[in-house]
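Listed next: structures, encoded as structure tokens.
Since every read-out is calculated from the coordinates, none of them should be taken as a lab result. The structure presented is a predicted model; accordingly, all values stated were derived computationally and were not measured. Cβ atoms are built from the backbone, for glycine too; each structure is taken alone.
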Structure P
Amino acid sequence: MSDLNDPRVFFAAERTLLAWTRTSLTLMAFGFVIERFGLFLHVFVQKNAGDVLGRGISFWVGLIFIFIGVIVSLLATIQYARVVKTLKPVEIPAGYWTHLGSITNITMAILGMALIIYFFFEAQWS
């Protein structure tokens, strides 16, 4: 429990959440790029005209990066919620929406999982 009675403690926790949010978004974006680059190679680099190339390692590495981004987003939300629970009411500005960052992170995690599911089933259908 904080004994500072200063709203800056809360804002520091929120800045930390936002830093982890950026990190998770970056991991998901990097995974997306890796996965799509594998698709690019699949379309433009074929060994023989009749060969069907598998998605290969880039597909799985891309999905893993997206999944790591989802996990980071969820863990950051849990950590932020734990910190906010330890704060006194005087440390949280009146009327401030303390859970907006958490809602954003959970939404990002859901969308990240939806992206993983989409890529996985897209690979099965093609």
Structure Q
Amino acid sequence: MADYLLDTTVIIDHLRGIEKVSRFLEQIGLKGDTAGCCCINIAEVYSGMLEKEKEKTDIFISSLFFYEITRNISKTAGRLRQKYAKKGITLSTSDAIIGAASLIYDLTLATKNIKHYPFPDIKIEEV
């Protein structure tokens, strides 16, 4: 059994009806696993949402488990950004927070953008 943190790309693709992503999410549910999001995902999804998509978006976001972004996750994200910056790799704050949440909560990160999460300790699944 695994629990998943969905990257924003996965949420958006599901809302847009991308069949591959919807099947992936269905399989999570059939296995009894949990799919979740965090505040970063919600902010990113709603920032690009059209008014006609609001009801569908509200329903789907409400169906996901919500992972809080804690002080520890925030510190971890900052440390990850610092560590990778020293290697010449720039990580967005959003991706660092999502990656840190996956690490701290011991979740599998479901994403289309594996390259945004170069952390060796992260469990990641490309969708």
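If Cα extents along the principal axes in Å, for residues 42-97 alone computes to 69, 18, 9, which of P, Q did it come from?
Values: P: 69, 18, 9; Q: 43, 21, 12.
Label of the originating structure: P.
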### Task
Work out the source of -27000 here, i.e. which of P, Q gives that when helix-only ellipticity at 222 nm (-39500 (n - 2.57) for each DSSP H run of 4 or more, over all residues; to 500) is computed.
P
### Task
Using mean count of other Cβ atoms within 10 Å over residues 34-41 as the calculated read-out, with 20.6 as its value, let me know the right label among P, Q.
Q
### Structure from which 37 was derived, relative contact order in percent (Cα under 8 Å, 6 or more apart), options P, Q
P
### Summary
Matching 13, 46, 32, 9, 0 (P(r) over Cα pairs in 10 Å bins from 0, in percent, computed) against labels P, Q points to structure Q
### Task
Using the calculated result 3.8 for distance in nm of label points 7 Å out along Cα→Cβ at positions 74 and 90, pick out the matching structure from P, Q.
P
